[in-house]
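Alright, structures below, take your time with them.
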Structure 1
Amino acid sequence: MRSILLLTISFSFISCIYSQGLIRDAKATEHIRQNYRVQKTRSSNLPSSYSLEKYTPHILNQGESDMCTAYSLALARTIVYARNNNLTNKNTISAEAYSPYYIYSKYKSSTDGEFDGGLDMYFNKLNDFGYAKMKEVEYPHYYPFTETQLWDFSVPSYLQLDHDFIKSEKFDEINCIYVEDTSQSGRADFVMMIKSEVAQGRPVIFGMNVFDSFIWSEDYWSDTITTWCNFYVDGAGDYCYVDNSNPSGFCNKHEPDDYYSGHAMTLIGYDDKKYGGAFLIQNSWGREAHNNGKVWIPYDVFSRYAEDVQSLDKKSKTEFEKQTKAYEFNYSDREINFKTKDFSNSLDLNWILFASMAVENKGGGVNTDGYMVLPNNLKVKGELVNNVLAGEGEINLNDIFVYKGQFKGGTFNGKGTLVQYDEWGDIISRKNGDFINGDFTNGDIVELIMSKDPSLLNGFSYKGAVKDGEYSGFGILSNSQYDLDISGQFKYGFPVYGTIKRGADYLYKGEIDYLRPHGKGTVTSNGKIKEGIFEYGNLIK
């Protein structure tokens, strides 16, 4: 339902806040370039497309933190592990995924840095600590398996028991990718070097200055996308809103001299035919960002904006090494009540339910109500086939998420009802209808529209029909703060015809666009009636 966020533009300025956290550091860049440098290649043997997507875990969300570098590095380590062990099931991969929190906290504690803040791309130093898995750190008490994220150097003491093994998990190779020549020919060499690394199964980490147009991008991003200027004009009490294609999102008049909002991400694939040739990027902003958390960036655009580009690899361990390094975890003895941060808005049921099932391997007991209770307090009822739910079943996580309905292959598939509650027991969201592979596709929904920014869309809610995953059919969009109600027909996530009621003295009936009268309609305001053709809220004839 991400498209519904755009509807509020006419009422208040919206700046969707996505956390980033990459620090620009010339010293780190200089150090990176001392690593092995990937050599130029003009090989015609490279496939026209290659993707590591099958080795990726479920999408993670860094939430309101500056941990993007740690998230990107943990994703790369997970991809290499899955590749080396031929894992392609997302639940299994997610169960073996590496911990961003471990990377972040270890580096911050070693530098005596503030916990809340970004990291640079100093991967050699980060790599020295090795990599712990989330099942060794976060599971079962912490995000992404519950709504509470470990915070402020709260590394559980049990983690140190296997410190030597964790250090052995570091990358064998950190390869630097750059060219001195930034001409079109040099950028083409740069692109070929990256493609060559990816085609060898190596994920690529990079930093980039992200712009408003990137934040709002869906399937792809380019620096030519037109946006409106979001500069606040003092005295006018409003924003500039001038259309422009500057990547910063500001028009020529208001564009700052030095705009930097650094963000680290992981490059997982390429395709010569996609958007004229583009790289596939997996971000750390959750499934709602871009297209299910991933975005394409054309080759030439990427080559002009990417910084500190590095490919990562590790040799596969022998069976003997795997066996001697195997160990078990006793989840019942783990400490809880460390300092945490609320990550409720960043939860993903794929991690809470399906990855938890894979981690625990259905080792929980059964309570008196017939539920199997996992260590993260997730209650599960139903038939397990190959360790995942199939047929009719139920789940309940601390009375926050409750689903009753049909499962197939461990995900919501078929008829069901998914309800999310807040801490007071009030319903935030209720989805009743058809689910396909975990996503709600058709039926009726009641939901408070959530955002990463607590002030964004404050009070907006939707009640009505959903078709093909979007608001479609009859619905009601309300906002108590603005005393606003829009009821009528929705299509592709937007209201297109109906009534707009604002306060006690304003009522519009007719065609609608972006929450405003647009098209043929009638307004009754302060006892006066106006009928005719409206354009973006104004009567023109």
Structure 2
Amino acid sequence: MRAYVANTEPLVRGVTSVLTRRHVVFAISALMLSVFALSYFFINQSLRLDEAQSLWQTSRGPVAILGLVAEDVHVPLYHELLRLWRVFVGDSVESARLLSQLFFLLSIPALYALGAYAYNRATGLFATLLFAISPFMNWYGSEIRMYTLFTFFAIVNQLFFLRLFRQGGNWTTVGYVLSAVLGVFTHYFFLLVLGTQGVFYLMRRSYFPPGSLKRLCLTWFIVLVAFLPWAYYVYSLGSISNQEPLLPVPTTVNLFSAFSEFLFGFQDDHLNTFMLSLWPITIIFGVLALRQSRRPMPETEYFALATFLPIFLVFVGSLIVQPVFVSRYLIFTIPSLFLLIASILSLYPKYVAIAARTILVGLMLLGLNVEISNPAIPVKEDYRDAASYIDDHIAAQDVLVLSAPFTLYPVEYYYHGTAPVTTLPVWNQYAHGAIPAFNPATLPNEVSEVAGGHQYLWLLLSYDQGYQDQVRLYMDTHYARVISKNFSPGLDLYVYQLRYDTPVAKISSNRFEP
């Protein structure tokens, strides 16, 4: 390994001589400031479903949070940090989003450090540029979820892994162990990061310095010992099967769409189809570039493995065992992907490399602009405005009905009206067990139950689970619709009059006027 590094040192010196430390500090600072400025467009948006669940879970004490998270599909580190953050920084949506933004910002210099250590300053800086302007990262960079914390620990852990790979050392081992333990308590998929490193060691063990196997085994043993109590606690509750996400079985379209989202963000079907059509060409250019090199650097081999192996394993596991293929769960592969792209482009002839980098950055900036400006890409449900409108017009004798049931989380955060809130299908969010399945045969009885003696039924539909049209059609054919209003793509409000036998009914229609 040392001989290989020595052969690449002239190239590294030639590249890094162009970029001084002052240039790097300025560039990284500019990227961090730009990302923080961009966060304005995301932090001020309405609360989203998953975010509302995070706020609901962390509104309890530390022990209660452990129980709620254990019944969910996540691990508790982020939720405990968020609880402390809300206590000391603030309890608003904007304040909570700043925690994710903080780790997104910290990931920028961390990724540069990883890229510069693996290759050189120029390669590390370009990979960091892609990371900073990534529409996908900017979307989740301000979301009240664990994804930026997950990404940050993945980057730090990979940096310590490469240091083990190149030189070893006790402090490097300490950093590797600590980042690994924190990582597995951030997201279950962090185990894929460690598994990939194990596979790389088996493939290229001759590259590692003496004692590396002992250090890796020690790390994995400590992670196992630290994680076993949590695994036992989750198992002992016996409710994890009720909380598994209902996800579709992925197809190859989902597989390539994930890579497209990592680079260009969420786009409409037409643009996404165009992006997908470019993948064969991209792969061909990547292979040709690697063939120009006499032998890919070990770091390039590792980043290729760290990018594709976890995605492949999750995809195959979703086909065979249980569908868990969600692009945001795989966000930890983005730093490796960008480092791989940056290293491949550095192999191109100078002007070809400049053109390729320019086109890639331009397309990513275009995707970021679309993501910011288009309310439907991705769909941005405006629960804030919907709840505000309902607050201003609903009365105590009415009832607010939500479907799908889990949209209780974002609506309840904003809703402060006096009318009761329920769901279709009827669901008690504080009870153990899964949300009841929709049953057309029981719909009339459920509607009768929630209607009770109320004056008007306010039906707020979003996150269509396949039965939304049946609910709306039943209400339209059995009750008089007073108004309908759309607040954002996929978020619609319908108001139905239930009773005509009180004086209130004769005058309450004025409440629905703008």
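Taken together, the values in this text are just the output of simple stated rules run on the coordinates, not laboratory data. Predicted model only: the values in this text are computed from it and were never measured. Cβ atoms are built from the backbone, for glycine too; each structure is taken alone.
Distance in nm of label points 7 Å out along Cα→Cβ at positions 51 and 147 was computed and gave 3.4; which structure, 1, 2, did it come from?
Going through each structure in turn, the value belongs to 1.
Next question, about the same structure. Can you say which of 1, 2 returns 0.85 when FRET efficiency 1/(1 + (r/R0)^6) of positions 371 and 483 (r between Cβ atoms, R0 = 41 Å, to 0.05) is computed?
2
Looking at FRET efficiency 1/(1 + (r/R0)^6) of positions 219 and 387 (r between Cβ atoms, R0 = 30 Å, to 0.05), point out which structure of 1, 2 has the largest value.
When FRET efficiency 1/(1 + (r/R0)^6) of positions 219 and 387 (r between Cβ atoms, R0 = 30 Å, to 0.05) is computed for each of 1, 2, structure 1 gives the biggest number.
With helix-only ellipticity at 222 nm (-39500 (n - 2.57) for each DSSP H run of 4 or more, over all residues; to 500) coming out at -20000, pick the structure among 1, 2 it was computed from.
Among 1, 2, the structure yielding -20000 for helix-only ellipticity at 222 nm (-39500 (n - 2.57) for each DSSP H run of 4 or more, over all residues; to 500) is 2.
Among 1, 2, considering only distance in nm of label points 7 Å out along Cα→Cβ at positions 355 and 443, which has the greatest calculated value?
Structure 2 gives the largest value of distance in nm of label points 7 Å out along Cα→Cβ at positions 355 and 443 among 1, 2.
Here FRET efficiency 1/(1 + (r/R0)^6) of positions 83 and 315 (r between Cβ atoms, R0 = 35 Å, to 0.05) has been calculated and equals 1.00, so which of 1, 2 was it run on?
Answer for the origin of the read-out: 1.
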